[in-house]
Structure I
Amino acid sequence: MNLFGLETESILSRVAAEAVAPSVPTLRQSLFIGGVGFGLVGLAAFAVWALGGRELGKAIGEGGLYAACALVFIGLAGAVFGQLVIGPGGTRRIYALFTVAFTAYSVVWTGAWFGLHGTLAAEVAGAVLGSLAMAGVLVAGFGAERECLRAATVLVVLNALGYFVGEVWWRWVPGDGGARLFGEMLNREQRVLLSQLGWGVLFGGGFGSGVGYVIYRCQHAVRVHLRTEIPLTPEA
């Protein structure tokens, strides 16, 4: 299935048509760009909740608020993950694929949240099952199904890490711990805002690092061919 032009042969064909050698992100660069870039995207998305959540919740409901945040994630993701696709034309292609992948993630996560009534079990199920759905869409879009287990495992771990560390921050900063840390510099209302925005950064950072890893692994065959000009199968 070559719907997005991200399979190995398609990427190599575009690279061959270019006169300039392509940029080939390393694993470290993929993790860094994905984490920092999507951390900033998470900041923007959670700002919708932090600054306008009450009004939006009244106007369009809790589900509508989640959808608004998801649109921010989707709308800004291409600028981050497009840097990780080898060869020209990567941004619009990864944007299209990420839109499908994040939609799958959001549908699964929201279903778990409402189906399990907003409990801790709902959050765990959403993080795990949503990440599995996203990993499946991403590896299929790159035609790299052999990477599915590795990609899914890393994405589940990093997404859950970012989400739950962020939640701990969100719960801790407005309370006594945050009051002791910030003293009189921030009042409680300001600490609440900081806790919400910080959750967005931490969640986006973990999630983005995971997606960066998946994109890196899905292009393994491309990197091997560019180094050796011998089409090899992905690493075990």
Structure II
Amino acid sequence: MRFIIVAGTPSSGKTSAMLHTIRHLQNDGIRVAACKIDCLETGDDERYRRLGIPVAVGLSDYICPDHFYVANLEEIWSWAEQQKAGVVILETAGLCHRCAPAVNGCLTICVIDYLVGIDTPKKIGPMLSTADIVAITKGDIVSQAEREVFRHQVTMLNPDARVIDINGLNGRGSLRLRNEILNHSPLEKISGTALRYPMPAAICSYCAGETIVGSPYQMGNVKKIDFGKAEVC
């Protein structure tokens, strides 16, 4: 089974890009299943269901969506096997720029859009720098010069990634994404595979439900700002 991980900045067009790509795979007679991981709620599962494919939803609620995602990879794999899927699309919420969803053996796609700003690729972190493919959307809204500068920023951070322009409205570029998926080798199993980058740390008193502000109430993995030497203005 080909295990495809899709992450990216919020409202970048992840679902729209994958809907067009899935239609190409369906035309090839490939059975596709999709799983959407989000925080509090999502309506993207309904959009996937309109394609007539099996869909699962995971809501992390009070848990970091990254940690929730990793803890459920085996279960998602088993579910997709039960659906007899040849390709499973796992779309995960990209709410934290420190997200690190890439897994060895899985094709990882980072979806971002040109409208987020030229300096944003530097802020995204491992979600972009460890991706196999960077799909950039909304290119029809910006100038050619802006697109070139933005793509340069992306390639500076991840020189090994294939950069694809894709239009979530008309699907332009999705055929190339379909080709990349089919060219990727199937995975035998997800158990025992390794993350390409460690997940963000998330073990502190606030993770356990603490709500009071102040050092006496903080414990576990707590990081403080280093203000350096005091400067007198």
Structure III
Amino acid sequence: MLDGKTALITGAGSGVGQGIALALAAKGVNIAVAGRTLDKCKTSADLIRERGVKAIAIRCNVKSEADLKAALDATIAEFGQLDVLVNNAQEVKLGPLLSISDDEFNGNFQSGPMATFRLMKMAYPHLKETKGHVVNLLSSVMKRWDVGNYGVYAAVKAATQQITRAAANEWGKDGIRVNAIMPHAKSPALAGWMERNPAEAEKFQKSIPLGYVGECEEHIGAFVAMMCMDEASYLSGQTIALDGGQVFVG
């Protein structure tokens, strides 16, 4: 179990972030729920408290350095420590490269690798104290052979992957582990994409060897909780696909 530990999770108001929060809470972890929409974060916090742990809701736009600092400060003020950091929040802009503006690309970059970079550096002293664990969210879109229309999303996720690897190498001496996952999960974002692209969605599901998309809590969240346990203490610097066997991470 992970009783008494604390996690800060961005984008935890719904979807995969909420699933990870609930799975960690079930293992005894107190949760700081951070996200752009405070009402969604409060809903997640209520669900987390039903698991018998503490939770706080924090409005946080991860593109804002001040918001990131405020979220971390609130977490430490409430719980006194940070054991797990999950960088989940990410703006997504899909489409051909010629259709995407500089501002749209920058929004993806600022909410993804830049926010991850900033928050990891801010959290470093606290993670060093607890010998904590960072989990960054990537996407199997990075491994698509037909990356057309997904180029910007794949690019920013690839940048986050390299930050993950660098931090694992640089901070291992401090006892900090850093890993990344590439999940397929029944999030509102994926559901919306499948509804808008039914033909591609059908092909997508058929390409998953296990034949189905994972659940946010039972499959993705539960695996993240397992990654945070002592039994996984030798796991660091890795990118793990949680996608039913669809992609090969070579």
*Comparing distance in nm of label points 7 Å out along Cα→Cβ at positions 111 and 191 across I, II, III, which is largest?*
I
*Answer label among I, II, III for the case where mean count of other Cβ atoms within 10 Å over residues 7-14, calculated from the coordinates, equals 18.5*: I
*Ranked by volume of the Cα convex hull per residue in Å³, for residues 15-78 alone, which of I, II, III sits at the highest value?*
I
*Of structures I, II, III, which gives -27500 when helix-only ellipticity at 222 nm (-39500 (n - 2.57) for each DSSP H run of 4 or more, over all residues; to 500) is computed from the coordinates?*
I
_Identity of the structure behind 25 (criterion: relative contact order in percent (Cα under 8 Å, 6 or more apart), calculated), options I, II, III_ = II
_Among I, II, III, considering only volume of the Cα convex hull per residue in Å³, which has the greatest calculated value?_
II
*Kindly point out which one of I, II, III the value 3.5 was derived from, the read-out being distance in nm of label points 7 Å out along Cα→Cβ at positions 31 and 167.*
II
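Quick note: the coordinates plus some simple rules give every number you see, no bench work behind them. Values in this document were obtained by computation on a predicted structure and should not be read as measured data. Cβ atoms are built from the backbone, for glycine too; each structure is taken alone.
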